[in-house]
Structure P
């Protein structure tokens, strides 16, 4: 019996390890844990870089740098449970806090929709560089994520590259062209990377919220005067009944 157990142990330890596929088969393009998007609207000189992290719990953390004519706007956002938006930075911005969320989440969804056009089977099916050239004469690109809505009419076209760079990571360079009846041809350039490898979320419950403001998406209310001095993220979540 002892010799049998030893032999079995030797056999098991000699078997080759099978690496877990990342992303797993069936993973949707919309499930990366980190996305960097550099986006340029070449017709109106708008450029933005968003670093977007997704927690396994569903929360989103966004670091933003947005360049508009005559203005550079930087800030940080934290969307909790899809209900409460915490905002820091964005010096000089006086509009609704929730409006700051519209551009990054819409452009993130646009990226996912375009990648789905490039490879409908999802990221696990990409094993080498792809050079998509897609033209769609009829079907518009409709974006609606429950937070913001957008639409890009047909005809539209997509060209670029999509490259797996390492385990669970992809780089993309995409040029998306569409037409507006009043303004003619429009060009959006999207570059960046995605990471489907789970990683630590950039913030935790110990983070101090000094300087942050809060907006409640469902109630359409916000608190720009600042949260209680010395309050941590964990304490805020508890007071707002956020898991």
Structure Q
């Protein structure tokens, strides 16, 4: 029985280089950012349906980006709204609504098309915990859980919580996530480190010896998109 649910946005900042894509007309460069992927953002990874990314623009052939706006050519598949400034430049927030390919179009101040890039979007089929900090063994399979991990008790360990598309491949996108605990289970959340940031999809703990279950669900489809995990913290 689910007893504790915390609604959090999955907002992982990519630390690695994001891959710019030159538009079909060769005038502008489109760069995906704030996509939730720790290794960096790339349109080749697709955007998971229900996920959000930001996109910034750069000139490739000297075309001015002043006054340029971005729009979706198919709003049934993808929506675009102004986003936060990144690196002192404007960005646009792109939301994937359905599986398929939609054009992200750059328009001048008069509504004329300057350039565009195709944005692939795929259905999310699962959720995973990606080990990041510390000595973590797993994921492995274990009866009753989607993933099992083993860590050393009393040491710092962390994971990123990420969506998967077909082939168990990570995809781009920030998602609303629910963290769920079952009534009566040991509570790993009481051992979160100061720099844990579950609201941004980053789970950092220092667990005493024991078995610690936890579940992460995508609020986009919590009945089908979830990861039930068990963390075995072993005494040295």
Structure R
């Protein structure tokens, strides 16, 4: 790939990140489906719910590159390797949160999106890294196991559809332009993501249950309808 594959993130016609706009929303939907399907297993559901929101956040970053700062653009271009690699690994969890905070403060991203990511991140870290040893003296060990209770997972999971409903319209109105259409790449990605969840040859077919794919696809259809209406003034 030529160096021209790199993006500057300053124009509304920059489509270099489209493959990862598509990749991020499909990952988000996949993890949402997994979180719903395994919701009786609170630990696994918490982890999947967080990664659903994390990849939704990447979808916003890649889909709205004008709002990236110089450091974020540099990281993404480094990860792209001139178009030969996925930039996702270059984005740290803290980078995503910083982007979302800035988008809320400066670009009108609904605070509900940021709050959901931060809450899910805290619960996921409790599951992944607990229990915590708080002190060890005089032969006594003080341990904190779970700051959060299992019902916190239910609250996060129940709230994710509403987070999608806030995030996608914002992305359409702040996303890249294709011709005269703002947010075109957001709407197109949501439309093309059906290949990941529909039919026996679907790209996630070997990695998830039928129920997971159905949950993901149902959410995709709803979001694609809303995005096409905003971007193109039509339902697709």
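Key figures for this structure:
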read-out	value
Per distance in nm of label points 7 Å out along Cα→Cβ at positions 70 and 214, the highest-valued of structures P, Q, R	R
Origin of the value -20500, where helix-only ellipticity at 222 nm (-39500 (n - 2.57) for each DSSP H run of 4 or more, over all residues; to 500) was derived from one of P, Q, R	R
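Taken together, the values in this text are just the output of simple stated rules run on the coordinates, not laboratory data. Predicted model only: the values in this text are computed from it and were never measured. Cβ atoms are built from the backbone, for glycine too; each structure is taken alone.
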